[in-house]
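So, here come the structures, one by one.
Just so it is clear, none of the values below were taken in a lab; they were calculated from the coordinates. Computed from a predicted model, the values in this text were never measured in an experiment. Cβ atoms are built from the backbone, for glycine too; each structure is taken alone.
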Structure P
Amino acid sequence: MVRRLLATLGRRDVVVAQGPATVNAVPFTQRKWASGATDTSPARDAIEFISEQAHKRPGEITLVALAPLSNIEALARRDPEALHELRQVVMMGGSIHAGYNQGGAIPVAEPSAEYNVASAPGGLVALLQSKVAVRMFPLDSTQIKLDEVRRDRLFAYGSPASDALALLYHQWRLLNGWGQITPTLFDVVPVTWLLEPSTCPVTPLRIAVDERGYTRPVSGTANVEVCLSVDESATLRLVMDTLAPTESPRSVQ
């Protein structure tokens with residue numbers, strides 16, 4: 001899917017690398033669209049690529065982790081020094097005080113075993129032990145919704161990116177196992193924070209992770225910086241202004 005999206009955007013220059021194969025219990029709802037990629041050549045080894053880039057540019061690389069931390073777990077086993085060379089890891093994952101919203105809409109004031117961490121808790125353990133700077137965006141701050149009005153504006157915009165997102169949305173809507181029609185933009189929050197940190201201020205915290213993937217605050221020196229509250233309006237405005245910008249009104253002469 002990444003290769004087809006990059007080709008759609010005219011960015012075939014971006015390197016695509018693949019991590020270790022893992023079992024995924026969640027159906028890949030956009031498989032049909034992804035299968036339309038024309039480049040089917042073997043991808044680079046992701047762990048080797050991350051290691052190479054970290055050593056080549058020590059203290060400069062920000063690793064954005066938006067999925068289970070299996071790649072980080074593999075990197076810690078294969079080349080732990082590479083983790084120390086990273087500038088920071090910005091991750092979507094964890095659940096500090098709030099869990100998954102009920103029905104995708106009703107807040108739940110109890111933490112959950114968040115999917116990304118629960119799928120590879122050893123990855124977060126390795127990350128915290130590495131002492132690299134970690135910025136965490138848990139369920140507390142990432143359950144923002146792309147409502148119908150914004151979807152209509154985005155999908156009608158008519159760019160290669162918006163057309164691709166429209167197709168991907170409809171495949172997800174038809175096939176997602178939760179029966180939801182409004183997508184939750186979990187991964188958008190850490191990415192928009194990188195562009196505009198004021199959208200999701202971070203605070204130092206010390207967390208511990210257990211074998212089930214629960215991330216609990218504990219006493220002691222902070223080992224992460226966590227965003228617990230997002231400026232939803234500012235985040236969505238940045239998303240829409242980037243993907244479907246409106247024309248500036250012309251001044252009346």
Structure Q
Amino acid sequence: MLPPIKGFIKHSLIDWEGRIACILFLPGCNFRCSYCHSPHLVPEGSGLETIPWETVAEFLDSRERWIDGVVVSGGEPFLHDNLEDLLIDLKARGLAVKIDTNGSFPVRLKNAVEKKLVDFVACDVKAPFNKKYEDLTGASNVIDNVLDSVRYLLTEPVPYEFRTTVCSAVLSEDDVLEIAEFIRGAGRYVLQVMRSTICLDPVLEGMRSYTRTDLERLARKVAPLVGEVFVRGKEEHVEDPQRSLF
């Protein structure tokens with residue numbers, strides 16, 4: 001039995017650089033990040049309609065010459081005990097697989113990599129590894145697990161990137177520099193612009209956080225610590241410029 005699929009984007013040119021990918025969204029997350037832009041996927045018992053696997057499989061088979069990758073996202077994909085069954089099915093179809101994870105399931109991550117079920121891992125690093133991590137994620141006893149995942153990926157068992165969504169309500173520039181120092185030597189680090197149109201915490205919706213220009217400036221400070229640093233996303237229109245997170 002495969003995990004439920006609650007979202008399905010057929011074509012994306014931006015979610016896996018260099019590939020035409022489709023995206024599968026699985027429900028449920030063990031984190032409660034206030035700025036999460038997919039709050040509808042956070043509850044595992046999401047009321048969203050489940051997309052039949054047959055629908056997805058038929059599309060993948062009919063587009064096999066055009067789709068060269070599948071991104072498995074969420075939610076937190078590794079929350080599902082049967083995720084491996086989905087990955088096996090995708091690999092059997094000859095598809096490359098990227099997985100988005102918050103890093104809190106290091107054993108499952110390692111198993112998937114070592115079984116060659118994933119080709120790229122995008123791992124979130126939410127905050128410096130101190131009390132702020134638990135405050136930001138609303139999850140206790142997760143720091144050691146995320147640290148295990150980060151340290152494992154730093155050994156380069158598979159192509160990967162670390163990502164931080166830089167929300168000024170919860171992270172300072174010094175916080176980001178502290179993260180970068182911890183992952184020093186990482187091949188790729190991505191700073192993501194916060195999307196404020198929809199957030200898990202409605203208080204943050206429509207508020208102004210760091211702009212892309214802010215993050216490009218911050219990226220220049222981070223650059224000496226990692227192999228590559230990128231800024232992803234762009235700020236969204238804010239109806240009331242006085243509603244600011246600064």
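One of P, Q was used to compute distance in nm of label points 7 Å out along Cα→Cβ at positions 27 and 59, and the result was 1.8. Which label is that?
Working: P: 5.0; Q: 1.8.
Attributed to the structure labelled Q.
Comparing structures P, Q by mean count of other Cβ atoms within 10 Å over residues 99-106, which one has the largest value?
Max of mean count of other Cβ atoms within 10 Å over residues 99-106: Q.
When you work out volume of the Cα convex hull per residue in Å³ for each of the structures P, Q, which one comes out largest? Please report the intermediate quantities before stating the final value.
Numbers: P: 161; Q: 125.
Largest one: structure P.
Tell me which of P, Q gives -8000 when you compute helix-only ellipticity at 222 nm (-39500 (n - 2.57) for each DSSP H run of 4 or more, over all residues; to 500). Spell out each step's value before the answer.
On the way: P: -11000; Q: -8000.
Among P, Q, the structure yielding -8000 for helix-only ellipticity at 222 nm (-39500 (n - 2.57) for each DSSP H run of 4 or more, over all residues; to 500) is Q.
Which one of P, Q has P(r) over Cα pairs in 5 Å bins from 0, in percent, for residues 147-202 alone, as calculated from the coordinates, equal to 4, 16, 26, 20, 15, 11, 6, 1? Intermediate results must be reported in sequence, preceding the final value.
Values: P: 4, 17, 19, 22, 20, 12, 6, 0; Q: 4, 16, 26, 20, 15, 11, 6, 1.
Going label by label, the one that fits is Q.
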